[in-house]
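Participant: Next come the structures, one after another.
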Structure P
Amino acid sequence: MNAVWLAVIALLAFYVGWRWYSRFIAERIYRVEHDFETPAHRYRDGVDFVPTRKWVLWGHHFTSVAGAAPIVGPAIAMYWGWGPAIAWVVLGTIFAAGVHDFGALVLSVRHKGQSIGTLAHRLVGRRAKLLFLFIILILILMVNAVFAWVIANLFITNPAAVLPVMLQIPIAIWFGYTVIRHNRPMLVPSLVALVVMYGTAVLTTRVSWLQIDIVRWLGGAESGAVLFSLDAVNLAFLGWIVVLLAYVYVASTLPVWKLLQPRDYINAQQLVFGLLILYGGLLVIRPEMTAPMYNAGAEPSWFPLLFITIACGAISGFHGLVASGTSSKQLDRETDARTVGYLGALGEGTLALITIIAVATFFGTQADFLASYTSFATASAAGVGYFVGGAAQLAGGLGVPPDIAATLVALIIVCFAATTLDSAVRLLRYIIGELGVEYRLPVLARRHVATSLAVGMTALLVLLPDGGRGLGSGGYLLWPLFGTSNQLLAGITLMLISLWLVRQGRNPLPTLVPMVFLLAMTIWAMAGQVIFSWSGYGEADAEWLLFVLGSVILSFALWILLEAVRLFGRADAQQALERAADAQAAEEAAEEAVERR
């Protein structure tokens with residue numbers, strides 16, 4: 001099948017979802033109001049609560065939730081064939097991710113910009129809040145640790161991308177002061193930023209002495225111990241991780257307009273430009289989908305693991321953290337939530353779609369694909385590399401040389417991962433502050449104390465344990481928990497939105513249906529991992545750390561599911577009582593009016 005037709009059908013479905021379904025959700029379900037005073041105005045402090053132009057905030061939200069996940073998940077899920085992957089990306093984005101991200105943003109805006117963890121306390125109870133914050137804490141620590149490793153690895157394997165990434169920081173600061181701070185037109189400065197960054201990427205690809213290649217400077221990958229018994233590669237890893245953690249400490253404590261917003265806006269432009277190149281190359285080359293539509297021999301089965309593997313690009317609980325953690329504090333108008341939340345999800349879906357197409361068209365024949373995607377473990381290890389090769393192949397359709405295309409793809413991935421890392425550390429600071437308030441330790445709510453703890457915990461997880469990939473890979477020790485924990489978080493967020501809708505007397509079906517589906521798939525997948533993979537009961541050896549943490553999270557998933565059933569019944573009863581009380585009050589008022597006449 002020709003890949004162009006798949007892309008056209010999927011993008012048309014995205015347009016229909018944005019044009020009609022998101023408008024229905026905005027007007028009939030969430031009922032956003034243009035004149036509602038958002039937390040950005042009510043609690044404006046110039047640091048976290050800052051009213052922000054719609055498209056600048058869209059750029060922040062889009063790049064913060066994306067990271068490398070819309071590439072990694074779909075590239076791995078290609079193991080089961082492109083049919084299930086594309087179906088979940090399209091349907092999951094329109095009916096689950098868009099509603100989830102949009103709803104989390106509105107729910108937080110309607111409750112003083114509070115995070116999903118705090119809202120769990122308000123809507124479900126204190127015990128749920130503490131369990132919820134525990135899952136969020138583990139989830140964000142995993143994201144921080146793994147993304148730090150991913151960025152350090154990309155810096156080592158793609159030294160041509162280092163200088164453009166570093167150059168983005170002063171460009172973003174300049175953009176923040178000249179454009180966002182003074183509310184000036186964005187077009188010309190945006191184009192300047194793009195030209196400088198992409199021009200630098202082309203230059204560093206072709207001029208080797210501009211490449212910041214620490215491994216080569218230390219004697220090369222084959223060198224022996226260089227310092228502290230570390231070879232050149234491990235020492236480079238250590239150096240880059242220290243630099244990254246120092247950077248995110250500073251970036252996550254600065255006012256959002258100084259670095260976070262402008263850098264994210266520039267990154268969003270980067271991705272839009274990159275997507276135009278890839279889709280443009282697709283139209284020129286018109287390649288065939290050489291990968292199978294369905295890989296019948298794939299083990300384990302795609303059901304339910306597909307819905308855990310592809311998170312960002314369909315639906316992801318991390319999006320709810322960003323929506324309620326940072327984006328809700330910057331929303332200028334409540335009506336902007338539709339663009340920021342729903343369109344942000346569609347942006348991720350568009351990236352996931354081209355990832356699937358790039359991998360599915362990269363191989364010469366179906367036999368080549370099957371020889372490369374021999375197992376789920378192989379797909380997990382090599383999937384991103386196949387995407388880079390496929391993306392370079394598509395970009396070649398517009399005349400972009402393969403080496404420059406590879407640098408540009410690495411640049412986009414690193415910039416997105418760094419954005420997610422910065423936002424995740426800021427979110428972790430918020431959570432530590434909330435725990436400080438909960439346990440009456442106000443010192444934890446101080447910005448630099450909470451940030452120090454957030455960065456310190458990340459550093460410990462990154463550097464102390466061995467995650468199986470050498471120095472700095474400690475985050476991979478817990479990474480098998482990420483997929484199920486992340487989707488559990490999405491299901492619970494949908495549950496909170498549904499509860500709120502029921503209590504407001506509105507139709508909860510648009511959030512309730514994806515909630516039930518997602519919680520069912522997540523609990524199914526978690527039970528399989530905990531019982532058969534990590535307990536030692538099956539063929540695999542026992543992994544006690546994953547078994548214990550997975551059991552705790554699975555127990556919470558089952559508990560929250562039962563709690564949801566009870567709470568929905570209570571919410572219906574409460575709503576019926578409120579309606580009866582309102583009707584009685586209206587009847588009494590009418591009788592009094594008749595008597596007065």
Structure Q
Amino acid sequence: MYGWTGRCLRVNLTEGKHRVEEIDPKLLDKFLGGRGLGVKVYSDEVDPQTDPLGPENKLIFVSGPLVGTGAVTGASCNVVTKSALSGTVACAKMRGHFGAELKFAGFDMIIVEGRAESPVILSILDDKINVRPALEYWGRITSETEDVFKKNLDDKWAARETYLVSIGPAGEKLVPLANIINDGFLSVGGAGIGAVMGSKNLKAIAVKGNHSLSVADGDRFVRLVTTLTNKLNSAPLTSRSMTTWGSAFFVDLCYQKGVLPHRNFQAAAFTESKGIETGALSNAFALRSRGCFACPIACLKKTDVATPFFKGRGMAPTYLAIGALGLNCGIRDLTTIGMASIICAEMGLDPLATGGTLATGMELVEKGIASRDTLKLELRFGQGEDLLQALTLTATKKGHAKRIGKGALALAEEYGQSKRFMGVKGLPMAPFDPRSIQGMGLHFATCNYGPHHLYAYTFIEEVLNVHEEVDPWEPEGKPELVKRYQDMAAVMDSLGLCNWPLMGLKFNNFVPMVNSCLGTDYRADDLLRIGERIWNQERLFNMRAGFDHTHDTLPERFLIEPIQDGPAQGQISKLEEMLPKYYDLRGWSETGEPRADTLQALELEGQ
């Protein structure tokens with residue numbers, strides 16, 4: 001078997017047992033691996049009505065077939081479960097080296113079942129698999145967990161090659177905003193997954209392997225990898241912008257087009273975004289590049305933060321952190337935003353969901369709906385110290401901050417102000433104003449995981465115009481664009497490839513590399529068809545979990561309140577104009593249900 005290991009490790013924490021299983025090759029043909037395989041197995045084994053924090057829920061870690069092979073950016077591992085925040089199927093994207101090390105350990109997938117009686121760490125080190133007591137790690141921040149675990153290993157060289165995924169205090173306390181952390185930085189798209197891991201008393205998973213992987217046509221594979229690497233190294237965005245600043249370079253462009261949100265999406269961050277451009281990022285932090293496995297871009301930026309309030313080491317703020325923890329909370333100071341981002345990583349909080357929740361609380365205070373006396377917590381737009389204190393208290397469920405930890409929707413509903421919740425399907429909005437970027441707005445409304453931008457990179461065309469000139473304010477052609485990028489992201493996630501190279505390469509460029517690795521003869525359309533199958537599989541799970549077409553919407557603010565200033569002034573979301581065409585392209589009914597002929601064509605009958 002090329003690329004894939006064909007093996008799954010199933011761990012039952014209740015019984016303290018594990019076994020190795022063979023993966024059905026037919027599933028790999030239909031779902032590739034990674035996200036697709038994880039979603040399929042999860043859908044087959046878990047009742048959609050299951051309590052996310054109950055022992056019947058499962059947690060699946062799964063790497064794609066190209067991970068660890070040396071394929072360009074072949075590093076992505078996905079974590080699939082039911083989100084404790086949204087109640088939808090959830091899939092976190094883990095970058096770094098954990099996914100490749102899982103393959104070197106001899107597994108494509110880990111399925112975690114049940115619940116341990118006390119805290120444990122799952123250790124998979126050179127074919128030695130055991131569940132270790134983890135009481136000494138419980139309560140520790142994520143970086144400390146990783147450091148202590150490696151120090152406790154006898155072989156210090158082996159410790160350097162061991163990679164961990166862990167939860168922080170937020171996951172231990174079952175805070176719905178909790179995420180999981182791998183290789184020292186946040187997994188993306190993982191709101192609520194950290195709480196699921198905590199509900200199983202699973203503090204961390206450590207992996208190290210010494211197995212090798214094989215590809216079908218090694219000579220051709222190496223030539224193609226070299227060609228794609230050279231293309232990425234010559235494309236402006238992937239060779240300069242991303243390499244120098246990471247995704248934070250995007251702030252400048254989104255500012256110019258009026259896409260950045262301000263003060264819980266009450267306005268576009270136009271004049272307010274001055275001072276947080278890429279040049280200011282370089283002045284605020286000493287940036288050190290770090291790349292994921294087999295990635296020539298090295299877009300991750302490490303830095304140190306040292307202030308009287310906080311001292312720590314971690315990743316410099318990304319576009320998501322600057323938007324969600326910064327401008328959407330009315331905060332422009334990059335040092336404060338950097339501290340907030342690192343605190344989220346150490347405490348195991350999802351920055352998008354947490355930033356959106358705090359922004360919701362700030363608007364409630366601004367409008368006089370809530371007060372410091374009722375919140376028992378200082379939350380004001382533009383006040384960085386309030387933000388940093390709230391982050392720490394929320395993660396530890398101290399005082400009244402545990403109300404914040406339930407999420408933005410729950411907080412807004414507590415005050416009878418659900419209209420102040422700027423999100424979809426229970427998850428706060430990624431920092432792209434859907435009034436000024438129409439395709440992203442349609443994606444936010446229809447995304448199976450909630451309004452997260454990394455499951456359909458429409459901004460590559462709508463803002464960057466990498467492959468085609470697209471007007472972000474026009475709804476025409478956006479249903480086609482959104483469907484294509486949603487299916488494309490599903491394929492890339494399932495293969496284990498990062499989506500960022502799409503800023504320098506076309507999707508078709510990857511196909512020969514995939515075939516030379518796996519020994520297949522896919523065309524681009526074949527792979528996109530698999531992506532469509534995966535998207536519909538997720539849709540079917542959510543429908544059985546209680547979601548329907550009424551959840552494919554945006555907050556009223558975006559539909560009726562025009563943007564008041566900046567280049568996108570006067571714009572509203574044209575969602576109602578785009579949604580029927582999107583449903584039709586998907587082969588769904590007017591109420592958003594996949595038609596029988598669509599399911600038959602995708603081989604999903606009976607799902």
Structure R
Amino acid sequence: MKTVRLLSCAVFLSLTAAWAQQPDQNLGGAGTAQPRPALGTITGLVRDAAKQPVGGATITATRLDGSAIRSTISDSNGIYSFADTPAGTYSLATQVDGFADTSVASLEVVGGRATRLDVQLTNTAAVASNHKEQTANATSSAQNNVIPTSTSAQTASAASSSVLPPALATPAPGPAVDNQTPFAFGDFTWLNGNPRTKDTVLDTAFFTPEIRFDTNFIVDFNQPKDHTMGGSTEEFRSGEIQVEQASVGGDFHWQNVRGRILFMMGMFATTTPRNDASAAVGQWDLRDAYRYVSEAYGGYHFNVNHGLNVDAGIFASYVGLFSYYNFDNWTYQPSYVSSNTPWFFSGVRIQWFPTNKLKIEPWIINGWQSYAKYNGHPGLGGQILYRPKEWLSLVFNQYGYGQDNLGLPRTQRIHTDDSIEVRYYNNPENGLSKAALTTTFDAGCQYGGGITCIGGANKSSFVGWMGYNRFWFHRDTYAVTLGGGLMNNPGRYLTLLPPINGADAISGSTYFTELPGEKAHMWDSTVTFQWMPRQYITWWGEVGYRHSDVPYFSGRGGITPPGGNNGAPQDYACMSGASAGTADPNAAQTACANSGGVWYPDLRRSTSSIGFGVMVKF
């Protein structure tokens with residue numbers, strides 16, 4: 001109350017002084033002097049984040065037209081005042097030892113009135129701690145786990161004297177060049193697999209929200225009559241407008257404690273879990289438990305070197321370079337190396353940043369994109385990410401030890417995934433503003449229990465690569481990307497199973513078996529156009545072609561039995577739509593003899609498609 005009374009007195013005295021100096025309007029006439037300029041007052045309180053008054057703060061008011069500049073010092077009660085201030089627009093800056101500088105760009109002073117502006121200061125120790133927390137709360141892209149630092153000034157509104165709790169306050173602005181936060185020394189929004197948003201619409205010291213929408217319209221030139229496309233992790237329905245992803249969540253960060261949740265609705269909520277067979281191990285429906293979650297983890301940030309994070313839960317995978325989220329990528333439909341490798345891991349992730357250019361990240365996980373552990377061995381792996389320059393990114397992902405096959409407890413998997421991304425041209429003011437390329441190489445195999453990596457009838461291996469070249473135009477408003485890749489996958493253990501008759505990774509399909517030694521050699525190419533009028537939105541169009549040495553893609557007849565899925569995708573179906581009750585072709589012929597014979601899906605060796613869509617990320 002004492003502070004309020006003192007502030008009220010200061011306002012009253014300032015207004016009295018201003019009133020006393022106003023010209024007497026009743027004495028005007030032809031011979032009277034010109035009236036003085038109208039005078040007003042600026043006054044307010046200076047307080048810290050705990051709402052305690054701050055004395056000794058220097059407040060400087062500068063008229064924007066340069067005609068006036070004044071300074072004062074807040075008293076022990078945090079009160080400051082500028083009396084007899086000419087009307088106009090001012091900027092206000094506050095400085096005091098132990099607190100971050102603050103500023104208000106525009107403050108209107110009206111003659112004969114007091115303009116109140118309360119200033120909230122942030123302790124410099126809290127600012128330093130906030131920067132370290134931001135190191136812990138970084139995500140990314142897929143590759144970059146750093147949340148861009150907000151550039152909003154941390155000042156209170158001139159229209160209100162209320163002060164937000166520290167946890168809800170806008171984070172203090174970071175330095176012009178940040179050499180502490182990992183990978184913050186440069187702009188890496190050009191990377192494939194990394195979000196291109198440079199800031200957040202809304203941010204607080206406790207929570208940074210994230211919202212994503214992804215809607216597409218894709219036409220398969222094979223024109224499957226059941227509208228079902230197979231062999232893809234991005235293209236699922238032909239000739240329809242579909243919501244691929246609708247996600248809401250964000251990052252929590254306070255006193256070195258961190259957490260992230262991103263809920264996932266849309267097509268991804270169905271298509272992603274179907275590729276995980278680990279849910280068949282034991283009880284409790286893990287697919288339903290995690291279906292609507294793409295990321296969910298909690299952890300702690302240690303102030304070691306440039307940061308050390310330890311997180312446990314479900315986190316996004318970096319294997320295959322492309323991000324789980326299409327907004328972050330150069331193309332909509334990625335090549336096989338990305339589509340056929342994990343989008344997520346379940347387990348523990350450790351992120352160590354020995355320098356601001358290097359990340360070393362071990363994983364202790366349930367397995368290869370699996371909610372559960374298949375057999376006796378968990379999966380072990382990790383990533384080394386090195387960005388020595390703003391124009392260069394090197395990433396190396398390794399995986400091994402895991403026993404990742406349902407029903408094959410003695411078979412282990414190893415895999416290497418390595419990428420290089422180079423921005424070889426950068427001139428934002430030219431018509432061609434940027435150009436960059438990426439190359440990714442993958443190799444892996446399964447061994448044990450009669451399965452071999454090299455040679456023999458039971459060979460089970462994977463070799464693949466992909467490359468893309470991207471051009472940005474008109475200050476990064478438009479972009480064109482050309483590229484593609486190929487894979488050779490004997491054993492088909494990473495080849496996506498077409499959803500024939502509702503088949504998934506647990507059921508398998510007798511129409512497209514995935515046995516050791518069976519080959520799958522495929523290649524693809526795409527041309528993608530993107531229009532990005534704002535950093536938060538991408539409109540896109542894409543033309544693609546994919547080819548397989550074995551029948552694989554949906555043809556005109558589709559991959560759904562007459563009458564719809566019959567609930568037995570592991571068996572042959574009859575032309576009547578009923579299940580033959582067997583996976584043996586001879587027995588199926590007998591069982592379907594009175595139903596018009598055995599039904600077969602229409603599988604083709606190639607497919608062409610054209611797609612359009614819009615993606616939003618806040």
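Taken together, the values in this text are just the output of simple stated rules run on the coordinates, not laboratory data. The structure displayed is predicted, hence computed values, not measured ones. Cβ atoms are built from the backbone, for glycine too; each structure is taken alone.
Participant: Comparing P, Q, R, where is relative contact order in percent (Cα under 8 Å, 6 or more apart) highest?
Facilitator: P
Participant: Now for a different question. Taking distance in nm of label points 7 Å out along Cα→Cβ at positions 213 and 229 from the coordinates of each of P, Q, R, which one would give 1.5?
Facilitator: For distance in nm of label points 7 Å out along Cα→Cβ at positions 213 and 229, the value 1.5 is produced by structure Q.
Participant: Same structure, new question: Between structures P, Q, R, where is mean count of other Cβ atoms within 10 Å over residues 189-196 highest?
Facilitator: Q
Participant: Hey, distance in nm of label points 7 Å out along Cα→Cβ at positions 61 and 317 derived from one of P, Q, R reads 3.1; which structure?
Facilitator: Value 3.1 for distance in nm of label points 7 Å out along Cα→Cβ at positions 61 and 317 corresponds to Q out of P, Q, R.
Participant: Given structures P, Q, R, which gives the highest value for Cα Rg over 2.2 N^0.38 Å?
Facilitator: If we compare Cα Rg over 2.2 N^0.38 Å over P, Q, R, the biggest value is for R.
Participant: For which of the structures P, Q, R does the calculation of helix-only ellipticity at 222 nm (-39500 (n - 2.57) for each DSSP H run of 4 or more, over all residues; to 500) return -11000?
Facilitator: Going through each structure in turn, the value belongs to Q.
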